[in-house]
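Pasting the structures here.
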Structure 1
């Protein structure tokens with residue numbers, strides 16, 4: 001139970017960085033491009049955090065190539081899932097925005113990123129890390 005809390009907190013912290021970066025990049029790039037850039041940056045940070053949580057050695061220098069390959073495989077699955085769902089929900093903004101309170105409408109992209117990333121954590125990230133990658 002402690003690992004899921006640590007992993008969740010690590011993911012929460014890096015997600016905060018992701019949301020902040022994406023929100024700031026939205027002001028410069030289109031929302032889909034800013035989503036990709038922010039996601040790729042924070043994924044590196046998240047790898048370091050998750051590795052220290054799940055690795056028995058707690059040292060990144062002792063990382064095996066097998067663990068790295070597994071992590072990168074799941075990373076691509078998470079990335080593709082994120083891009084598909086965030087892009088889909090951004091394309092449906094004209095329909096879905098009506099379900100968001102007026103005060104939150106300017107943050108539509110951030111809200112859908114939070115929903116998508118939370119779903120990815122519980123459905124893909126944590127199970128893969130605890131059962132397959134860092135077992």
Structure 2
């Protein structure tokens with residue numbers, strides 16, 4: 001399987017993207033602790049923003065821009081009986097809607113907060129620990 005196909009399959013699965021986001025956070029926290037460099041958490045936030053943006057683009061990535069644009073122009077009254085193809089397309093549209101309206105923007109907003117303030121909590125905990133050690137001789 002080619003890299004593009006693997007990436008496409010990954011991006012079509014919102015659960016995989018969310019799992020990857022939290023895995024990235026865990027890896028960046030571990031790297032930050034081991035290297036004593038807080039900026040790794042900020043970098044993870046930037047990656048979360050990218051993943052959120054990719055989820056927002058899911059409908060276009062799923063069928064391609066030309067097909068997506070063509071479908072957006074069609075008003076379809078449907079059929080009396082839903083075929084298996086119609087049911088699958090409806091399921092994919094529901095996933096698209098969740099990705100565009102909820103999951104992608106939420107991941108992007110959390111990523112922005114993590115990007116902006118991710119290292120602040122680590123710095124604050126270090127300063128608090130230093131304060132306690134200096135003043136309470138623990």
Structure 3
């Protein structure tokens with residue numbers, strides 16, 4: 001975990017953030033498991049969803065409003081899909097200062113638009129929500 005400044009707050013206000021872990025598979029290069037929890041690969045059930053685009057949030061100028069079109073990218077929503085879902089609907093956020101920010105951009109340039117190669121048996125929707133809360137605790141709305 002590391003501390004980061006919460007956007008819109010004074011400099012004295014910090015929140016804890018979890019480090020992102022990515023797990024690649026040799027036999028399936030377009031399937032990359034992701035989690036912000038400290039769990040082994042066997043327990044990781046979310047994959048980066050390269051079939052959906054990244055959502056970039058930009059800021060024009062130092063005090064500019066955040067928008068999706070003009071300015072420097074200050075944060076992104078990264079789409080993920082549960083391994084039991086056919087199409088994902090979940091995202092997790094990463095700020096520009098995160099050490100893996102540029103790695104995510106490079107992964108989307110290399111694998112963007114590709115489909116997953118496997119899907120496991122479906123599970124209940126409430127279990128998918130519970131898994132998201134377990135793997136991305138700071139990204140729950």
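Please state which of the structures 1, 2, 3 yields 30, 14, 13 when semi-axes √(5λ) of the Cα gyration tensor in Å is computed from it.
1
Going by relative contact order in percent (Cα under 8 Å, 6 or more apart), which of structures 1, 2, 3 comes out largest?
Comparing 1, 2, 3 by relative contact order in percent (Cα under 8 Å, 6 or more apart), the maximum is at 2.
Of the structures labelled 1, 2, 3, one was used to calculate helix-only ellipticity at 222 nm (-39500 (n - 2.57) for each DSSP H run of 4 or more, over all residues; to 500), giving -27000. Name it.
2
Quick note: the coordinates plus some simple rules give every number you see, no bench work behind them. These numbers come from a predicted model, not from an experiment.
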